[in-house]
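So, here come the structures, one by one.
Every number here is computed from the coordinates shown, using simple stated rules; none is lab data. The model shown is predicted, which means the values in this text are computed figures rather than measured ones. Cβ atoms are built from the backbone, for glycine too; each structure is taken alone.
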Structure I
Amino acid sequence: MNKLGFHVNTTSEAVYNAIVKVRPPVIKTLDHGVGFWSRVKPAVPGTFIIGRLFDEYQQYQPDPEARGRAFAEKILALEVNRYKLIDAWESFNEARAPTPNTADYETYDIFQAAFAQRLKEGGLEPVAMNFGTGQYSGEDWVKYFPRTLQSYKYLGFHEYDWPDMWRLHREGLAAGNGGMWLALRYRRIMGPVRAAYGDKHVVVMTECGLTQAVLQGRPDIGWMSGLTEDQYWESLKWYNEELEKDDYVLGASIFVVGAVAPFHTFETLGGTIDRIATLNPQPGGYRSAFVLFPQGCSWDWYEASKEYFLRFRCTRGESADDAAKVHGALGHTITCINAAPSTIAYLKQLNPEATIDAIDVDSVEELRQVMTWRAANGKRFG
């Protein structure tokens with residue numbers, strides 16, 4: 001199973017092709033072009049897309065509550081959000097490093113909570129924390145950021161190492177301290193968080209990869225500055241295998257897919273993309289599924305099914321011909337939403353072996369309840 005996603009700094013046809021090939025579980029983007037994401041969203045409906053709005057100064061004080069809401073307002077006003085093409089947005093990025101002035105933590109906690117409240121009012125999910133790699137402990141999070149942990153579902157982490165993702169982790173294991181200091185640090189933090197809040201949160205690595213900057217005095221340059229593609233791939237493969245062990249981890253955004261200056265040494269486009277694609281189930285070795293919506297339905301119907309798509313990452317659309325096509329050797333199920341008897345008869349004519357999973361609802365809100373329940377309870381087909 002692939003949990004490796006993309007951190008996109010700039011979009012291009014090469015980035016689009018990589019997204020379609022890999023179908024990553026998560027994408028974080030600093031490029032918010034409507035044209036590009038309107039192509040991506042229907043192509044990979046199960047991908048969770050996170051936006052980041054660059055803010056040069058990231059000022060959260062004085063008056064952190066007002067500043068949190070104001071930053072959310074800036075995001076909500078972006079054209080891309082008129083079309084609901086991005087699922088969630090980060091608060092500030094690496095904005096609050098550990099400090100002896102713990103009063104500053106409360107200020108940032110208030111800022112993040114206010115940001116979350118306003119963003120949710122606008123129908124979007126917020127992503128909290130996103131601190132620099134190697135920062136904070138789980139006890140710090142629980143003690144200093146209670147408003148944030150109460151307000152957010154998605155928690156963002158940055159995890160880097162050099163010259164491979166396991167370097168400091170394995171050194172720690174050998175020294176008897178348990179490792180997980182840079183890559184996998186999310187486990188150290190989520191232990192106390194999950195002890196206090198249960199299964200409330202979903203972890204997303206909003207940045208991860210290899211940088212020399214984790215070593216004192218070294219520059220912030222990536223894998224191309226000293227490693228082969230094979231070496232880079234071994235690190236990514238190891239990291240993915242570790243992430244698979246934790247079902248509360250949605251995925252990890254590899255920095256970077258679609259580089260801009262000065263980050264070209266981090267570029268992952270190329271042969272590594274082909275290797276990541278191999279982590280997905282191979283065609284034919286699974287049971288395929290299609291969610292068939294009523295023809296001409298509004299985008300609200302798709303939005304109501306968002307949690308279902310994020311959980312099961314299935315194909316969807318409004319064409320019965322597309323719905324009937326089989327991709328998996330283990331069978332095919334068509335989830336039909338408010339399908340007329342004639343439509344179901346046509347599907348059975350096209351594919352007599354397909355299983356029909358019928359959902360009949362009276363409103364978008366009722367559909368939301370059905371699909372959210374299925375996602376929460378792992379019931380793909382009811």
Structure II
Amino acid sequence: MTAIVFVIINILALYSELGVSIWIWGSIVVTLSLLRLYVAHLFKTSLHLYSIETWYKIFVLFSLLTAFAASTLGFILIHYLNDYYQLYVLASLLGLTAGATISLSSDFRVAVVYISIIILPLGVSLAMHDSPLNILILLMLILFFLAQVIMIAKSYAQDKQIRTLMETNQSLLKENKHFIADMVHQIRTPLTVIMTNTSLIEMKSDNNIRPNVRQINSAIGMLNNAYEDLAYIISNDSIEYKAMALDFSQFMQERIDFFKSIAEDNHKHIKTQIHQNINISMNDTELERLVDNNITNAIKHSKNYSEICIKLEQKKSEVILTFISKGKEIKDVSKVFDKNYTESHSAKRSLGLGLNMVKNICEKNQIDYHVNSKDGINTFSYIFKI
């Protein structure tokens with residue numbers, strides 16, 4: 001687009017001096033510029049047509065052809081102009097090369113060749129007119145050319161350094177992700193052994209220590225839930241979680257049964273209103289993460305000896321899942337699903353990842369989600385389309 005604007009301005013400025021010649025010159029430059037834009041469009045929409053190497057060669061070819069066509073203004077047409085218009089042509093061509101310095105700086109060789117094609121013939125044209133003013137302008141043109149080359153070299157070096165840093169960071173992130181994934185898998189086996197053995201200990205222990213064992217089981221259950229969250233976060237961009245037919249009512253009852261003892265050990269009581277025979281289509285792992293995070297949050301942040309109400313009902317083509325708990329009012333309900341956002345009311349702090357994961361699951365499965373906090377009652381609602 002810069003080249004097209006450059007052509008239009010020059011046609012308007014030089015038509016009175018060059019007539020049809022400037023129109024022919026402008027038509028050639030505009031045609032080449034439009035072809036460059038078309039090639040750029042094809043690259044974005046039909047990358048598969050050629051290899052990256054071929055696309056690069058096409059890009060270089062049209063860039064250099066455009067530069068050559070533009071440079072004819074400086075070494076052919078300039079001789080038909082008086083000194084005033086020659087200075088104008090000089091200024092306009094220098095402006096074009098300055099723009100190329102920025103747009104082509106990512107490829108040092110192409111950028112240098114591009115400005116050389118425009119500036120060097122212009123310098124030859126100036127040298128052909130043996131006058132003190134032209135010699136002075138020529139010297140300034142040489143200095144400008146060297147400055148442009150230095151700028152391109154510095155810009156190219158900076159781009160290269162940034163690319164290297166980005167590649168290094170991507171490599172570190174990838175290694176870090178693999179490390180976390182390995183650690184998560186390493187945790188799974190001992191966590192399972194602990195859960196199994198504490199359950200056996202609870203069955204065989206006497207009444208005096210049974211409450212302590214139950215508290216241990218409760219803590220392990222919460223730890224296991226955090227583990228499942230982490231496992232999902234690590235794998236959700238590499239594993240396809242396909243939807244399946246689920247008995248939502250039965251699913252909810254199983255999750256509530258799992259959390260009941262955990263809630264009781266945290267001095268909370270879970271009350272349910274689960275309508276039967278409600279079926280949906282969704283991946284069970286993702287539904288489990290949605291449900292477990294809401295129950296876990298209710299247990300963590302509700303008041304002691306309070307009631308956590310979980311409702312599941314169907315209204316026509318919608319299934320509504322609601323979690324209601326009594327606790328401190330949420331300060332900003334608009335941010336509660338944001339990543340890393342937390343409202344620390346007590347020592348029970350969170351990482352701010354659970355509800356953000358729930359939000360992503362909802363958006364992936366077209367589930368409407370809402371939160372309301374008023375008068376110490378916090379309500380999280382999820383509407384499933386069936």
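Source structure of the calculated read-out (Kirkwood radius over Cα pairs in Å, for residues 203-290 alone, 15.2) within I, II: II.
Among I, II, considering only FRET efficiency 1/(1 + (r/R0)^6) of positions 259 and 299 (r between Cβ atoms, R0 = 25 Å, to 0.05), which has the greatest calculated value? Going through I, II one by one, FRET efficiency 1/(1 + (r/R0)^6) of positions 259 and 299 (r between Cβ atoms, R0 = 25 Å, to 0.05) is largest in II.
Assign the value 2.1, calculated as distance in nm of label points 7 Å out along Cα→Cβ at positions 227 and 323, to the correct structure from I, II.
Label of the originating structure: II.
Look at distance in nm of label points 7 Å out along Cα→Cβ at positions 307 and 339 for each of I, II: the largest one is in II. In this comparison of I, II, the computed figure 21.5, 70 for Rg and Dmax of the Cα atoms in Å is attributed to I.
Comparing distance in nm of label points 7 Å out along Cα→Cβ at positions 91 and 331 across I, II, which is largest? Mind dumping the intermediate values first?
Details: I: 4.5; II: 5.8.
That would be structure II.
For which of the structures I, II does the calculation of Rg/Rh (Cα atoms, Kirkwood Rh), for residues 19-194 alone return 1.00?
Working: I: 1.00; II: 1.26.
The read-out comes from structure I.
Among candidates I, II, the computation of Cα extents along the principal axes in Å, for residues 107-314 alone that gave 55, 47, 35 used structure I.
Match the computed value -23500 of helix-only ellipticity at 222 nm (-39500 (n - 2.57) for each DSSP H run of 4 or more, over all residues; to 500) to one of the structures I, II, and report its label. Among I, II, the structure yielding -23500 for helix-only ellipticity at 222 nm (-39500 (n - 2.57) for each DSSP H run of 4 or more, over all residues; to 500) is II.
One of I, II was used to calculate relative contact order in percent (Cα under 8 Å, 6 or more apart), giving 9; which? All intermediate terms of the calculation are to be shown ahead of the outcome.
On the way: I: 17; II: 9.
Of the structures listed, the value fits II.
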